[in-house]
Structure I
Amino acid sequence: MLLRAPPHLKKDRTIATDTFFATLARFRDALFPARTQTWLTSPQGLWTVFALIHVAALVLAGIQSLRGEGYSDTGIYRTWASIGFDETRVLGPSPWVYPILALVPMAVAFIFGNAPFFFIWVLMIAVLNALAVGKLTSWGKKRHAIPAALWWLVFTALMAWLGFARVDGLTAPVVLIALSLGVASPFLTSFILSVATWTKVWPAAVVLALFTVVRQRVQVVLAGVLVTAFVVVLALSMNSLPKLLNFLLEQGDRGMQLEATFTAPWLWLSVLGLGGAHMYMNQDINSMQVDGPGSEVMSVLMQPLLIVAALLVAALIFWALHTGKRNGGADRTALLLFGSLALVTAFVVFNKVGSPQFMVWLAPPVAVGLAHQWEAWRVPATMLIGVAVLTYLVYPLFYDALSHDNAVMAAVLTLRNLLLVVLFVWSVRQLFLMGRNPSRIPRHDAGAPLADSATAVVEQPGEEQPGEVPEHSAPAAGQKR
């Protein structure tokens, strides 16, 4: 699934990866015959892979449900739903650690009571994933987008229950659908993202990228205001308006979570038994944290650091948009996708929480980017596969060992977090190139493979002209470099 760069694009020798990906292509060709690759990149192959992954998840969820069990946080969600989300009756984390719309799918999953809760929860995510894959590929009609959808499915499979047993698994496919609409429909894109943000706050990063990139910023704001108005009415109907922003307020007292990127110094102090650093379970929020010299100060600093990082990335997107117009043309679609990846990665890297399910946040912009321009996105796609594998090793496989100061697992976690930092730097660099030298980045908006080509516009300094739809964003199976 490699794509030869168009001859007019300048090769960036500082991070050239052709040899690495040529090796991967040879390994792929040795593993899968050309006929198999052709079938996999067909609509039948795509939906077969989708069915295998999601039927397996549903069968396992069904077995758990028959035992009256859930998995991980779904057990907490079920308890909240069973008591009507009354935090006064909860021992442990309050349901209001989530935005209010997150309570809706919990209530839906509880509609038949305790037993089938987990199965219905996984079923809802399977339906959303089907809609996301369908939108990404126009239900299999856009063959060039099928490799991107397959990448999304592989990533989902590697994340295992982290993509199915948390609220994050509901919001990731919703964000993918919104990014597939992109800059061509700013109001609808913003509306969908706003719903996702009031479910789990991280899609706000994508809203910020969208607002920075599009011309019709009023539409972005209007959609957000409409969704927020509905949320306020919902909170009033539940007599819960004072709790509406608790999901923001209840995060401030958290310490440095074990898996967070900036926890690394205290993680290793604890592993090495230095400075009195130690790991402990915060029962109030069901989170493993690390304490040590200076960790409380760092915990207080993380919130403003995250805000500053997000604002700086947004400023870089704005700079790249307007500088790019002067340096050869602004590609708003590429800016939205690279900007979304940079902002979402910032939300992970500069976050004191760092839960393993946060990794699913990173996949939607990469999947949509792959569907537009495979070669431009193959580096982060490969990194995210590595992130998914390492995350699965950390949780659930060897989390107990990690939480008991196992040095090997601490090294695995550190490597995973280093990959996240590299991913953040890579995405920021892409934004810088989009402004300084746009010709180094293959155009995304020229083909607009995920939107109506009539609405896709390639901006050049002082003029606008419609682009042409390319035949493929990724090469045919078995294609050699």
Structure II
Amino acid sequence: MSLWLCIRFPQLPLESLSKEHERPVVIIDRQRVIAANDAAFSKGIRTGQSHQTASALLERRLSEPAFNIPLINNSVQFIERDNQAEQAAIERLQSWAYSVTPTLELWHNDCLQLELGSCLTLYRGIDDLLTRIEQDLIYRGYYPRFGVASNRRAAWLLSYSDSQHALDYHQPLDSRLAALPIDLIKEDPHYKAARVIDNLHKVGIQTFSALLQLPSNTLGRRCGKGIIDWLKAVRSEHDDARRDFIPPAEFNDTVWFGFAIRNNVELQPAIKRLLDSLHHYLVNIQRVCDVIEWHLLPVRGEALPLRVLSSEAHRSAQRWSELSLLQLERLTIPEDIEGLGLYVNDLQEPSGQADDLFSERLATEPLHNIVDRIRSRLGLQAVNQLALRDAHLPEDSLYASYSVPDVSPFYNQHAQRPFWLMAEPQPARQQQGKLYWNGSLELLHGPERIEDNWWQQPVSRDYYIAQQENGQPLWLYQDRHTRLWYVHGILP
């Protein structure tokens, strides 16, 4: 079953630039009003007005006694249209829509087309899905219009209709389109229809109801074959799905509250919603992350960033929530924060490691979680871990770091070396051909010769594995220059 949902964003020029509700905001393009918020609309601002007309109208309305406020620079905001901001917003919306269906595309620069026919069984019908989609978008600061039909062009047309006709795809398509004005055909950038529409207006045809009643032969003689093909596409019961959407290797999402938050508790629902969205996105694209960045967003001014790190890359919404809330406890939230953004740029492939189904570790909390919580409370450098780097001398291969890189192949090839070395090699005593260090030692394996620093201070050692009387294995070496013995590490 072919079924497409068109999500049209008529206020995208405004919603991509401003979330202001209290003062009038007007978007200008080529000295004409193309969008305005409710505060500006209530004062008479309409799309199509000139910049000069809108300025004069707002100045007169705001100076009326009923408003009782003088006109000052900050009372009205005129903003030039920003096509790049609109493009960035629609790209974020595409990434969000990927959580609904993999088959989607941008349509006419201000719409998203989502193929739903193949996933209705998953969502158990369309009604609950549409409710969820609308709530998600409103929570992100967008107020869309919907249209549902068997093909994309019809779904786009129906997004201009009332909700009863726009969403009831069980009704005949012609009756759902009937009340729409044929001037909408001009809005389709893929069909130059201005002259055709003018000809139809001359014979009194204003709506699709009248247009669809015309015989095809008559319509073709008067307006040409193009309009016949266009209407045939609108009435089609099938629409070939395009290639599945390829999501970007980053995550960027924002929610708006509609009011200024006062404390961390009011942030928690938004944090949960955004982290759930991140989790689903990472599952869908099979990625994990070890750094996320929150942006506390005021209506005006710069965002306040908050970077949260994890010692292990993962996609757990619960773990990211715990770490984020711990760091928020140390942060003083400004009074004018009305939005929250989540940004993740460094997405990684999972390590591929799997726990044993019956491993006892599954019943205990991973060490990474404990380390992350301590760091979130005390700071990133409060906990250091031993890490490895590829160096020839054993004492140079270990170092302390707050971030642990992957274990190098060098270490894996020498599993008999101890991971934890002594701060300084401890002298071992040799007496009558036998070695002693906290008791007698028995050599089990060796030697492994290590030589380095020939250009500065030559080092030449023969390493052995020895065993104490109690069975504890040690790692020791003989300095080939001094012939002295030293214990360098303890093996497990």
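Values quoted throughout were computed directly from the atomic coordinates according to the rules given, and no laboratory measurement underlies them. Predicted model, so just to flag it, every value in this text is computed and none were measured. Cβ atoms are built from the backbone, for glycine too; each structure is taken alone.
Suppose helix-only ellipticity at 222 nm (-39500 (n - 2.57) for each DSSP H run of 4 or more, over all residues; to 500) works out to -8500; of I, II, which structure was it derived from?
The correct label is II.
Just checking, which of I, II has the largest value of FRET efficiency 1/(1 + (r/R0)^6) of positions 86 and 342 (r between Cβ atoms, R0 = 30 Å, to 0.05)?
Largest calculated value belongs to II.
If we compute distance in nm of label points 7 Å out along Cα→Cβ at positions 54 and 126 for structures I, II, which one ends up with the highest value?
Result for distance in nm of label points 7 Å out along Cα→Cβ at positions 54 and 126 over I, II: largest is II.
Out of I, II, which structure matches 10 when relative contact order in percent (Cα under 8 Å, 6 or more apart) is calculated?
It traces back to II.
To test your reading of the models, identify which of I, II gives 15 for percent of Cα pairs over 42 Å apart when calculated.
Traced to structure I.
Work out the source of 1.6 here, i.e. which of I, II gives that when distance in nm of label points 7 Å out along Cα→Cβ at positions 174 and 310 is computed.
I
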